[in-house]
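Down below are the structures I want you to see.
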Structure I
Amino acid sequence: MESKDCHTLFDQYVMPTYGRFPLTFERGEGHYLWDTQQQRYLDMGGGIAVNILGHAHPALREVLCDQAGKLWHCSNLYHHRGQGQLAEELVSRIGSGKVFFSNSGAEANEGLFKLARRYGHEQGRHEIITFTQSFHGRTLGGIAATGQMKVKEGFGPMTPGFVHAEFNDLNSVKQRISPSTVAIMLEGIQGEGGIRPATEVFLKGLRQLCQEHDLLLLWDGVQCGHYRTGHFQSYQSILKEASSDVNFMPDAIAMAKSLGGGFPIGAFWVRQQHASLLGPGSHGTTYGGNPLACAVALKILHIIEQEGLADQARKMGDALRKGLTELKESYEDYIEDIRGMGLMLGLVLREDSPLAKKSEGPVSLNAVKRLHDHGLLTIPSGTQVIRLLPALNIQEAEVSMTLSIIQKALKNI
């Protein structure tokens, strides 16, 4: 089907809830996508941090086809081996606890909201402190938790029970703790908020506040988790592998995106002492943790371990960051900063740059469109930031190509 024909179908039959780029993709392999005109694109957006092993990975195709010939769905009224095995693998990477499986990151975060409500119910506590520029999904609960007005407009009144503090500001958090507070929730690296990592001091301070006030510490690892920063969860990277420090351990962690590498699956882990808060009848899902999703997610974990992709994420992340920093030094009129860690990096553009003056709309969106013209896919974040979220098995050749394309695009402005 021609691209224009596909666009016509979307215009007529698909709700216009996305500002889609005028690109129509037909197939993917490894780190590349091909459109309907057979134009090749290097994918450094990874489906927004989802395609953790790239496109059409042969081992994932094989395990999906194999599982499809055995069992697709049996509902959560019964047991199946894959869900138990996947839960065991996730627990082994975090700490003693239990896992609930959902279909998405938004659903996983909704589970955390319910966990917190149940925890504080007897004391009449229900408020969760989240942060400005955060993003926790597009459900009614998710947009209330999110610290960005743009996702809330037109959907009021907001679901009550959320207050927002300033990110990386402990005093701001302290000022918002009240007798109604039951939890603090954050992303280790704010993805939609401009690739802003939490600091080590901030994380340790939050854990201390939670201990002092009997609050749950809820971790949204949907985008920044699953080895994207070089460790299973980003707090392990921020705290320099202090994951074994039970004095910091979150009380619950939401997961999705890379968990299924493109196959829809979400999950949340709950620390052992709170793992029975949600019992039979208190939470559920029809498709969550189905055999197909669990088979794929298990295979992804095994491949990451077998191929040493946590180390690869750190190594290639360092190389990409070094190259971006060198570009910043050469193009200071365009590039303001480089943020993030591992393979979750943000190129912060100047809002007063020549690029901004030559185009209408946010400078981040204009830059992403220009990179499309050069065969590179990236993800805008806010008005200034280009996100780079490639597959963990990216190689030096793709890193070099990315840097070369960005440099060429800057030269052509």
Structure II
Amino acid sequence: MKTAAAVLALFFLASPAIPYFKFERPLQSASSNGQHYVVIDETIWAHALPGLQDLRLYSAGKELPYALTLQTGDYAINQISLRILQPGTAAGKTQFLLDMSGVPEYDRVTLTLSARNFVARAKVEGQDDLHGHQWVTLGTTTLYDLSGEKLGHNSTLQIPLSVFKFLRVTVDSSIKPSDLQAASAATAKSEKVIWREVNSQLTYQDHNRESVFTFSVPKGVPVDRISFLIAPEQKNFSRIMQILGDKDQQFASGEISQIHLQRNGQRIDCEQTSLPVRLAGAGTYRIVVLNGDDTPLKIVSAHLQQYERRIYFDADTGVQLRLYYGDDQLESPVYDYSKFFQKDVSAAQLQIEPEALNAAYSSRPDARPWSERHPSVLWVAIIAAVLIMGTIAFRSLKSPAR
């Protein structure tokens, strides 16, 4: 039954057709064969469906498959747990080995530590032979936990992209062998995050214990991050933030911080002045900075941002392409091209021409059943049938029995 229902649902899904799109935009002609892309702009967000599921690309009247991507830049592809070997003390410092044989390549290692309120320097070396003597230095990282000062922590070792089977980590004595609880490794992409500004007016108010920004999100426009510009004279800080809706519902929370100081002869420099969010609906929101007993944070400005969205596709030289949208009956397309998509770093960007109304536009025919399209006629027929049946029943009651 479920399979039959799914088949019927697919049968009744609206199919794309050029006359049913309200808007069209020509694309710049490709100057070469191969993969190209266009960037989603504010005009498209204003008139397409919120999830962009009604976007369709056409070439010579035929639908052209594409892949919709977000330019999220560096992120961990896979987090793999590591074996910690031989934790101990050497020359007054904590030293341990990490078995990396199950990780093809990596550029960061995250440690889980039980220690609190410390600053330590960690040196990382690599080698394929566990018992060899040719350890290669991969770099040093400052590990710290300043939770006592409410200034956050860092327990991730940043190293160049590496493939060594073993790592040797040497840490200052403020970290004891017994403080090591777990370790994991990940590889990050090297692409750069591309952010686009979202047009919105933010109003700012200062209260004793809170700093509040109020802003509105346009219809259908996603917001992926809120970035803050802090006054240069603002010193070390760490503040909790909340994103609230017009009914005080919480959409996100997090912490922004800025740390530039010396502890135990070590320099700590860390800045986190943006907050990831997931806002996709039109409405009014508030950013609440919880200052506590500290003086209000010196925020110069705040900016709503989104990951750049791109449509990738293959096109031949000189082919005429048009982007269509504005059909609220469509579901997101499912293309083989998107399933097996591999981005070409040499893909060329094509510019999108100004938006225009689709000259061939006509509204979709009403596909609802006849009974839904003419409910008044149906009700009249039902009432008439009830009256007729009632009359017949009444007469039968009055007729004398033979």
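Laboratory data are not the source of any read-out in this text; all were calculated from the coordinates shown. The structure displayed is predicted, hence computed values, not measured ones. Cβ atoms are built from the backbone, for glycine too; each structure is taken alone.
Key figures
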{"quantity": "Of the structures I, II, the one that 1, 7, 13, 18, 20, 18, 12, 7, 3, 0, 0 was derived from, the read-out being P(r) over Cα pairs in 5 Å bins from 0, in percent, for residues 125-324 alone", "calculated": "I"}
{"quantity": "Per relative contact order in percent (Cα under 8 Å, 6 or more apart), the highest-valued of structures I, II", "calculated": "II"}
{"quantity": "Source structure (of I, II) for FRET efficiency 1/(1 + (r/R0)^6) of positions 149 and 165 (r between Cβ atoms, R0 = 25 Å, to 0.05), computed value 0.05", "calculated": "II"}
{"quantity": "Among I, II, which structure scores highest (criterion: FRET efficiency 1/(1 + (r/R0)^6) of positions 181 and 229 (r between Cβ atoms, R0 = 25 Å, to 0.05))", "calculated": "I"}
{"quantity": "When distance in nm of label points 7 Å out along Cα→Cβ at positions 69 and 221 is computed for each of I, II, the largest belongs to", "calculated": "I"}
{"quantity": "Per Kirkwood radius over Cα pairs in Å, the highest-valued of structures I, II", "calculated": "II"}
{"quantity": "Test item: helix-only ellipticity at 222 nm (-39500 (n - 2.57) for each DSSP H run of 4 or more, over all residues; to 500) calculated as -3500, pick one of I, II", "calculated": "II"}
{"quantity": "Per Cα Rg over 2.2 N^0.38 Å, for residues 213-300 alone, the highest-valued of structures I, II", "calculated": "II"}
